[in-house]
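Structures incoming, each one as structure tokens.
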Structure P
Amino acid sequence: MDLVEVASWRSASQRSDLRLAPGERVVGGGTWLFSEPQPGTTGLVDLTTLGWAPWTRTGEGLELAATCTVEELLALPDDVLGAAAPLARACADAFLMSFKVAHLATLGGNVCLALPAGAMTSLLVALDATAVVWSGSDGVRRQPVADLVTGVRTTTLAPDEVVRAFEVPAAALGATHAFRRQSLAPHGRSSAVVTASRRGSRSGSAVRVAVTAATTRPVVLDLPVEGWAAALHDAVAALDCWYADAHGAPDWRAAMTARLAVEAVEEVLA
């Protein structure tokens, strides 16, 4: 779509280029930005020209650039994503996107858009990822992706903040993962996405359940292995942030989440 109010486009080459003038916004892949009118947006600043490597192995795990595209994520060698490779593919499939969108859509854009059905939000929350946020001219802060997204189209990001990368711990890459998804139609938008993860096989190790799409914000439930079913039932029943739109009523989403969570936990404990 033509953004008729946009009068300028800047290609960022250094951090100082991210100081935005009134009416300017940063753009990554632009797959959402150019899909509908953007009233008040008069200028765009391109993040992709900063030259960030899509991914980097670190001593703590894996760093994924905010500008890493879905296509680049899926092209990562399996030994880089480890046991999380099937989970990444499942979350990408939940996009129901064309190869053209996969070529452009970025991880950072999907998370910062903060839609309940954000598939990369589902993945990064499941992997216990931390967002690296550039604040102002030289500040840096870190925040779990599960806490960065606070509601439908809302995040903790200030107007002068930009997500630089996502840090995924090595333990999450080596964990056992399960993925479940429900929608009203076979190829419809996600109405509920549930992942379960277990690190190690010690009898006391916890199971981490992440809920997205069914709720207005990501929800993480840490369950004990012993007595997990009762703990899960109580935790899901206590949730008060169920989402309602044309893709599912809150009570139906709650019921689907409860069922999918049981299936996912049973899989990682099998």
Structure Q
Amino acid sequence: MSIAENIAFGLKIKKKPKAYIDDKIRYALKLVNLDGFENRTVDSLSGGQQQRIAIARAIVNEPKVLLLDEPLGALDLKLRQDMQYELIRLKNELGITFIYVTHDQEEALTMSDTIVVMNQGYIQQMGSPEQIYNEPENAFVADFIGESNIIDGLMIHDELVEIAGAKFACVDKGFGNSKPVDVVIRPEDIDLVKPEDGTLQGTVTHLIFKGVHYEMEVTTPDGYEWLVHSTDMFPVGEKVGIHVEPFDIQIMNKPASEDEEAVGIDE
């Protein structure tokens, strides 16, 4: 089957005229940057080109909504990133709604205007990528979208939470006094300082260079292993202090059970 026949399949089922079909094929191939590929076969294309043909086959039917269920899962990292930009361009040019299903959190943040995070069939949170990442509704969302330190805490009173025996100022209110809570802190929001300047003290136990930052694991006396991202390097074995600004600490109600955690906002 040629690429033209592949793209035209839905239009032929609808019994559209040949001239109409030919125009639509040329238009779709131009949109996906594969002009002149009409007579090639699908198996002669690269993985990325095959994905573009699949998109072309869908858009010739002028859908109001296009459902994409992990369309880039089989591609290698570089090609997947290239196709993400390609899909964003197509969405903007066509002006149609894409419903994009993915288990790749970075892909969700990259591709979306609105993200819906689900757990066991329940909506946990819906919002912009920035809202989902910076203001997660619960520990599941914080852990699923991006990397997080999720720690048991005790809300002493408004704007003050206890973590591993140390008191951290925060901005959250309304949780009550002496209430167990989940505390979420992103790795990039932790500042490593001199031990005497930190709210908590610990030891660097792992160090990985990631290119744009160092990823470190800092173990505190209570045994908790803090994940830290920093452009500053602290060698393994060095004693450090942990400092977190109040607005970088997210306080969340602790679910009573896994079932309660799964229910989310749609009940």
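Read-outs throughout are calculated quantities, based only on the coordinates presented, and are distinct from any laboratory measurement. Only a predicted model underlies this, so the values are computations on that prediction, with no experimental measurement involved. Cβ atoms are built from the backbone, for glycine too; each structure is taken alone.
For distance in nm of label points 7 Å out along Cα→Cβ at positions 100 and 132, the highest value in the series P, Q is held by structure P.
Can you spot which of P, Q the value 19.1 was calculated from, given it is Kirkwood radius over Cα pairs in Å? The correct label is P. Given a value of 20, 12, 9 for semi-axes √(5λ) of the Cα gyration tensor in Å, for residues 60-107 alone, calculated from one of P, Q, which structure does it belong to? Of the structures listed, the value fits Q.
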